[in-house]
Each structure stands twice: as structure tokens, then as C-alpha cells.
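Below you'll find a set of structures to go through.
Derivation of every value follows stated rules applied to the coordinates shown; laboratory data play no part. Note that this is a predicted model, so its numbers are computed, not measured. Cβ atoms are built from the backbone, for glycine too; each structure is taken alone.
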Structure 1
């Protein structure tokens, strides 16, 4: 009996005409959209028989990573216009936030991350993007931003608190500049308040974290304009939240009036 040859799933998806490039195929696989015999395939390098019938389920992601969906929701819900602005994406990783920014008209974007070799090729080779890999933002200075200082900043960092980001950001973001910060309770709450596999499920912890980060931001003179929750959960199913902050310089502003209890209850209801 002749053995059927095997091929990588990402290659096969292109050969079968489901995607025009391997990068798009990989993104769909990583987004959990590719199935074979009703079983989801989650590794681009997995080899399957070349006769396999592969199926794309759901909407193909329009960004290089799911992160783009988080920023997309924030821009829409907070009615934030970023066209023709300079963007700084802190914790760019694959580049989902950067991609969303570019698709919404930013004229230039800094993709900054402490890691390396993560940024999608589509973003890396874009002339509007300055790649700032192996860069710890905490030690950044205005002189590092050669295309001009950003007026819009997105933040999606892991294993570090936003409290370590805001002080440096204050020196780099232009006055009245906007920030969309992803608040991740699993990296803000104390270890004793984080459950198994690094998941925070307790509503009270979520509420406390949001209050704490909001207070810290306001103390740094970032006005909290609005808040919501991420449309998708983070690693291991963590519920994450979105803050819209404004960099206020030289004037006072009223404290926020956001009902975090209501927000957390809504998030748990929709994402549970």
C-alpha cells in the first residue's frame, strides 16, 4: 500500500488555494481557524497528509495577530481618531496593535519590544514602521524616537506592571497625547491573588486592580477618559481590560467617574 506523503499545514493551505501566502496561513492557524476532520490544528509546522481536506472556520483575522482586535475595539468604542499621528506600540510582539494602527491611518509607528524576532514580516518591512527590538521601554528617552515623539501610544506588556511603564511614558508622549493601555490583572495583582496557571477569576481582584491602576495613572497626571474590556481573553483565558488615558500637562483634571464594578460584571457575563 502506497504511503501518502505529508506536508506542512501552512504550505498545504497555500497549495490548496485557501491562502495566497504562508504568512496569512500561519496567522489563521495561530488564530485557531483551521480544521481537519473537525479537529483544530494549532501548529503551522504540523505535517498532515497532502490529501487532507482543510477547512477555514470563522472570519479570517485582518491583523497579524489577535491583538489587533483589542485595539480595534478601543478605537471604535472610545471614538479615538489616530489618522496622521505618530504611534508608539509598547510590547509590539507580533505586531497586532501596530497593524491596527497602520490600518487606521497612523503616519508612522514605532514597534517596541524587549524581545526579538517576533514581529511579523508584513509589519517589519513596512516603510512606516521603525522596529525597536531588544528595547526595554523603562530606559527609553525622547532622543530614541528619531521620527518624532508619539502622540498616540498603545501598551500590551506581560510580566511587568503598567506602574513601571507610566513614569517613562510621561517623558515621551506629547502633551494631550492619547494612550490605550491593556490592563492585565494577572500581572498587576499580587501572586497571592493569582490562581492556577496564572489566571485571575475573582471579580474582586479585577475591580481592585482597575482602581489601583487608575489611581496610579492619575497620580502620574494621565487622565482616565474611558475604560472597557478586551473583546478576547488573554493567555489561559484571562479577562483583560482597556484604558483610554490622556497625557495632561500643566493643568488639573477631575478624577474619573467610571463604575469598575459594573464594567467587571459585564466582562464576566460576556466572556465567561
Structure 2
């Protein structure tokens, strides 16, 4: 276990914390994963995610076992929907307070401060070096000599951003690219709303219901700490306002009927 945290307790003063094992710079992935739990997120391969969003998405930050992370899509559909609902329901309102001061991170990428060998030292120990012949941008393998033989180990994660990977080249988003491209990969851009989607299905067939339409912050999506879109993500309107037949089922009856045959996993119920 690399980290532990309660689920959904980000605004609980006595439980808004996590325990993280320091295994080098890759602990940053564990920190992000555990903060996800505090924001109400389940593992991507959990029963909840699989039942509601289909098969598990690989290489995502909320996987139960962290391996290579897809830098272009680090979060799954289950994560996106769950955290949106969590924040929409007000469970993260404590995060809206104004910080006492702004803390800016270093302009240099971490790999420019700690090369691949230093990352191996931090992760496995001072006697380790980089395993030869491996693509450190895809996965960092670290080598040590035991009983006259070289043994290579890995945490199944790539070297951090900015790690030198060749003459004049550095790791950026899992690829070994010319370091002159750093600006392209690190330049921030703000998000902008896409078009409104179609109106969804009415919640009731009679007696008054509601239907929603949504838009997404994907035109373009924010990049590299760019601002997320502000404004309404959803709009709604009334629908099916004609009265229901007098001999029809009540809405409460329909809601209860929809749960017929449902078995709860809750103990003691």
C-alpha cells in the first residue's frame, strides 16, 4: 500500500488528510490518487465504476494499481462524472475559500532537477543506477549489481517530466522529444465552452417533469494549469406538464417500483 485516505472527506476537518509512502518523485502520482479518494472517487476497476461506466479504462490515475499513466487522458469517465457530481452537490465547498497566499511551483520541470539516476536513487536506494537500453520516458527501470549480475527493477511508472533521454532531448508526456519543444508542451491555454448538447429525456411522462441539456469545456479543454470554463454547465426546463390520468400510478409509486428486486449490499439491512 502506497497511500491511504478516506473517501469523500475533503471538507471534514479531522479526516481531510492522507498518508503517503515516500518512494521518490513518483509519490506525486500517489498524492493525486489519494486526493481523488478525498474528493469521493472510487477505483476505476471498482464495481461502481464498471456497473455505471462499463469496462475499466487502463492507465488512469484512479486505477487500483498505478502503472503507466496516459498523460493525455489521466482521468477516466467514472472519475470525471463522480467528481462533477461531488462538487455540484456542494461537498467540496470548503475548497472555495480564498488562499492566504499564492504558492507558485518551480518553472523548471522536475526531471531537470533530478535526472534518471537520481530518480532511481530516491526510489530504490543510493546504489541504483539507470538500467541500460531502456526507454526511460515510457518506464523507468533501475539497475543494481547483485552477486555479480545486474538486476533491473521498476515501479511501472515513467521518468518524470523533463528527464534527459538523449543528447538535447527530454521526456515530455511519455515521449523523448527535442528539448526545444518544451514550450509547446508546457504552455498553458484556457478552456472554452463547446456547443450546448440536445435536450435529454423528460423525467416524467405526465404531471410535470424536467429535462436537461449540457455543454462541456472542450473547445478547447484547458491545458497545463489553464483556467477551466466559468458559467453554467447545465440548463433545464419543464416538460410533460399535462396532468396524469386520475387512475394512474403516483410518482412515488413509480420510484418505489423501479427498485423492485433490488438487493442492498449494506450489512444489517
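Annotations for the structure displayed:
- Identity of the structure behind 1.00 (criterion: Cα Rg over 2.2 N^0.38 Å, for residues 86-149 alone, calculated), options 1, 2: 1
- Looking across 1, 2, the calculation of distance in nm of label points 7 Å out along Cα→Cβ at positions 38 and 174 that yields 2.7 traces back to 2.
- Among 1, 2, structure where distance in nm of label points 7 Å out along Cα→Cβ at positions 102 and 238 as derived comes to 4.5: 2
- Structure from which -8000 was derived, helix-only ellipticity at 222 nm (-39500 (n - 2.57) for each DSSP H run of 4 or more, over all residues; to 500), options 1, 2: 1
- For -0.84, -1.08, -1.21, -1.53 (log10 I(q)/I(0) by the Debye sum over Cα atoms at q = 0.11, 0.13, 0.14, 0.17 Å⁻¹, calculated) the corresponding structure among 1, 2: 2
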